[in-house]
Structure 1
Amino acid sequence: MTQGDSQLSPDRSAAEPNCDLIVHSCRLVTGSATVEDGWVAVCDGRILASGSGTAWRSYPAREVVDGSARVLLPGFIDLHCHGAGGHSFDTDHGFIEAALAVHRAHGTTRSVLSLVAAPLDELRVSLGRIAELTYADPLILGSHLEGPFLSPSRCGAHNPAHLLDPTPSAVAGLLEAARGTLRQVTIAPELPGALSAIEQFVAAGVTVAVGHTDADFELTREAFARGATLLTHAFNAMAGIHHRAPGPVMAAFRERSAALEIILDGVHVDPSVARLAFDAAPGRIALVTDAMAATGAGDGRYRLGAAEVTVKAGRAMLAGTDTIAGSTLTQDSALRNAITLLDLSPEAAVQALTSTPAGVLGRRDLGSFDSGSAADLVLLNEEYNVLSVWADGVRQR
């Protein structure tokens, strides 16, 4: 982006239609730049143009929003989320949109719906339901199988009775049920058949993440060599960094094509460790919520798949244990934590919520203000509290 009274897209001809929306006089922040006195013009659900100064006045629009003293960001993308509003994506199939409405109100305009380990028949039903919603609602990006291909010793809140080895037939059945909408799968690469399964999923266009694993540095590197490109909630449910056993996190730092999920709620990862990850893998951190049903619904007792979860002071734990069971995080809170707790630049924080997760999914039309990109916008005040949200140019809040 450039400064001054400028326009960041090709000149608009007189034949072009009027805009649906203009947001002007705000600070535009993307993962690559900040522009003062910026504006964005939206037409037919896409970014028509963006710039700085007063050039926006040449774009008559049905809705004009004065963003003075406010911040405009691309919509947030969540690669890893299990529910909200008292509803779980695993079991409450009729309430998925209600759960997503909670996250959309906090700036998450595109979501991947995560499923915990369950019997294969149940997973296929859930994948089929999410497929229907994905084809009907472009704001739903598809599904994420966090289980069942996980290490029993690192399964966290997943039911160990539902864990499986990734056989070719199991993989094929899940892919068939998802009908082209499975976006991500988490795999422990030490499981029998896991490396071949990584190749099978990648061949089907699925992003493969290493996670819930006892894999060491070398085996994780082999998983990346086979096509994995993501680390599920880095530092959690895996070995940490040891000076003689660097582990999967160090393997992801070294693999330039790999991104790392971070749950930045102050519970899953200490802020100093999270900052280390941003410094070690610049541009490759994707902030995720891993949010479960209690998000936006308050403390109490909830279900995560078949497991009972107790939430106290916003912290979700398997009932009767000290095992973390997801989070109650929203992406706007993750943004504020990145800026205040980690002292990241706004650009680096925004990148981790927008263009980096978009890149993980190969969606270059998301996460920016580039001309032709999806018109996903989040307007915030100077303290980064969400005021308004648009997705595909349609107001969500």
Structure 2
Amino acid sequence: MGEDSQPQTRLWTRNFVLAIVTNLFISMVFYLLMTSMALYAVERFQASDSAAGFASSAFIVGSMVARLFAGRLLDTLGRRRVLLASLAVFVVASLLYLPANTLGLLLALRFVHGLAFGAGNTAIAAAVQTLIPPARRSEGTGYFGLSATLATALGPSLAIQLSSNGEYEGIFYFCAASSVISLIIAFTLRLPERVRSPGKHSGHHEPSRRSRLSALLDPDALPIASVIFVVGLAYSGILAFLVSYAKARGMSDSAGIFFLLYAAAVLASRLFVGRIQDRRGDNSVMYPTLAFFALGLAMLALEPSVWSIGLAGILVGFGFGALLPCAQTIAVTAVPPARMGTGISTFYFMLDAGTGLGPVVLGALVPVLGYAGMYGALSLLMCSAVLLYFLVHGRTHRGPRRA
């Protein structure tokens, strides 16, 4: 048979809940540091704009490198070993921000911290798929993703509060505590491991045909992951520039309203979108969520107001926030069970690549098009993502998947 022990018949098991909580604390560290690190580099080390930007993006670079190899490690060493080892490094890295007293040390630490995050996040995402009944895979993936959604809503606002007086020690202490908690909970997790089948055959691809690249990025997951690359690039325009856009228009508070309504929309969507995908097929949710995301970006291209930015948050929540678990379900279903770890790492590698590359490309567009023009261009980009999805998946996957 070749994959896990006895299949799960219930969704809400002890281990599923613990996996969600573990991912919540990991994600809290990510969002707290991503939203504060550039400003910290400027205030602590008088870093230039480019160096300050790299203080944030070095984490994503490390995460991308880790995801290239995490899938292979999960499929060979095992999910629990990779998860615990990654979270141990994650804890150590979280404790080293205060002693890091030069910009060079900070950049190196951010890269190593990203390595640990990429490996740990891939491990927990792959492990949780073994805890979800196949017939409820999209629904379960959506519920698991709520942990990251909650961190999206809480992390940035908490970072602002903890650093309101210009001191960042509170952020670092909170991140260290969250990292320790995630490691402790992970020790209590019981994760089914893949049982090796006799011989070396482990999937759709014969070893003689599998290139070195396909051992790192699964070919079966790449089609839907290419869509997620475009989606991640578009979302990076919100992560990197929405606060600056709102501040430039004298509407700083509206950015907070955007993320609050975004989180509320994602929470609402997870209650039903996964069930619809499981029962009616991938296209029934992917086309609407891609369209909602494009509309949300178009709203940001309008003359900004509290209502337009708030509505954009709702649309992006039902778009980007809802389509991520749906697309991840497609990636997981596309790969052989023995290659699930590599499939998930491929999915997240492409998401990180789009999110990391986006600010660089879009930063060059802002002086030319302005913020509104940039969001208009991103809305058109998402329209092209609809066509890309049709070409790589939508035209051949219309009905519900079999359990």
Structure 3
Amino acid sequence: MSLNIPLSVPNLTLDILENIKECIETGWVSTGGRFITEFENKIAEYVGVEEAVGVQSGTAGLHMSYRVLGVEAGDEVIVPTVTFIATVNPVTYLGAHPIFIDCDDTLNMDLDKLEEFLETQCEFTERGLKNKKSNRLIKVLCVVHIFGNPIDMERVMGIAEKYNLKVVEDAAESLGSYYVDGKYKGRYTGTIGHVGVYSFNANKILTTGGGGMIVSNDISLLEKARFLSVQAKTDPLYYKHDEIGYNYRLTNVAAAFGTSQIDQIERFINSKIKNYNLYKEEIANIEGLDLLPFNNRTRPNYWFYSVIVDKEKYGIDRDELLSGLNEVGIQARPLWGLMSDQKPFKDEIAYKVEKARYYVDNIINIPCSTSLTEEQLFKVIEKLKEFKE
């Protein structure tokens, strides 16, 4: 009998139906309507910024973020090799090139290697920071808070200032994560770099079905992004367009989901914390499995739970465990394939990608839905123990 325990699914309640009913009755189902503004305001208030711009996906948000920060064809953008491909694809939409940096033991970008790359492989010119190997300008650094685990933004911003780089925070996975110590104490991921982007895909901590949000402390960047997201209408009455825009605005129906979901985010995070701690306690007793910790000095949202499989101690390797769990109805997933190994990016620069290769071969992500029950969690633990035996 299949257990049917999914990896990460939405936690939806029927109170959303009143919002959807209003969308239908008023006819505001597309890129206009009161829920868009309401959802933008609620996100902005929650993370502590003045404004936010709703878009149709996190990918769309990243595309516009790179553009409003000045990335052009022939430029380069520094990105992590450990991330989902949506971080990288928008770089290429603009005709620019990614530079891939290895991860550290948190799965986030290795900031030591980032600094080493900038120090040894780049030079300042009159036009800006130049990659000595490619002769291209580097304008933007994009960091990702992998699985909701905040990277050291104090150090990131120091590096960016030294090398005159703009910072995009891909906070698609980390809505609700914040810093509890240091320079950015009390600040949420996504609100520290020049631009931050959240995703509301169905597997995220809150969902609008699809959708995303751009935040920034620079209102002019948000105004530019909002303008571009509605096809860059210079004169909306007479449909005049002075530059290329996109059909990227969040829909009212999606926002109607979001206004309900954001009110529950702390409850969702508390569920994630409770289940993470239960897993941690139980997995500590299974030789050969280690639950990846989250960073100190932060309150993460605990979006995904990553387990490192040591074949020598556990008895089977990650892929055998992955197959076994899925066969009994426990949905588990590996880490994404490294971006620097993907076919579209095989000719791009990858700097000392080493540690990421270990993690891509040995990590498994286990069920972590905010609606995961204790009974389901212990079924997962039971199977993890069985496969070892």
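Supply the structure label, taken from 1, 2, 3, corresponding to Kirkwood radius over Cα pairs in Å, for residues 179-298 alone with the calculated value 17.7. Going label by label, the one that fits is 3.
Taking FRET efficiency 1/(1 + (r/R0)^6) of positions 99 and 235 (r between Cβ atoms, R0 = 35 Å, to 0.05) as the criterion, the largest value within structures 1, 2, 3 is that of 1.
With respect to Rg/Rh (Cα atoms, Kirkwood Rh), for residues 51-218 alone, the largest value across structures 1, 2, 3 is given by 1. Looking across 1, 2, 3, the calculation of distance in nm of label points 7 Å out along Cα→Cβ at positions 187 and 227 that yields 4.2 traces back to 2. One of 1, 2, 3 was used to compute helix-only ellipticity at 222 nm (-39500 (n - 2.57) for each DSSP H run of 4 or more, over all residues; to 500), and the result was -25500. Which label is that? Computing helix-only ellipticity at 222 nm (-39500 (n - 2.57) for each DSSP H run of 4 or more, over all residues; to 500) on every structure in 1, 2, 3 gives -25500 only for 2.
Bear in mind that the values in this text are calculations on the coordinates, not laboratory data. Since we're looking at a predicted model, the values are computed, not measured. Cβ atoms are built from the backbone, for glycine too; each structure is taken alone.
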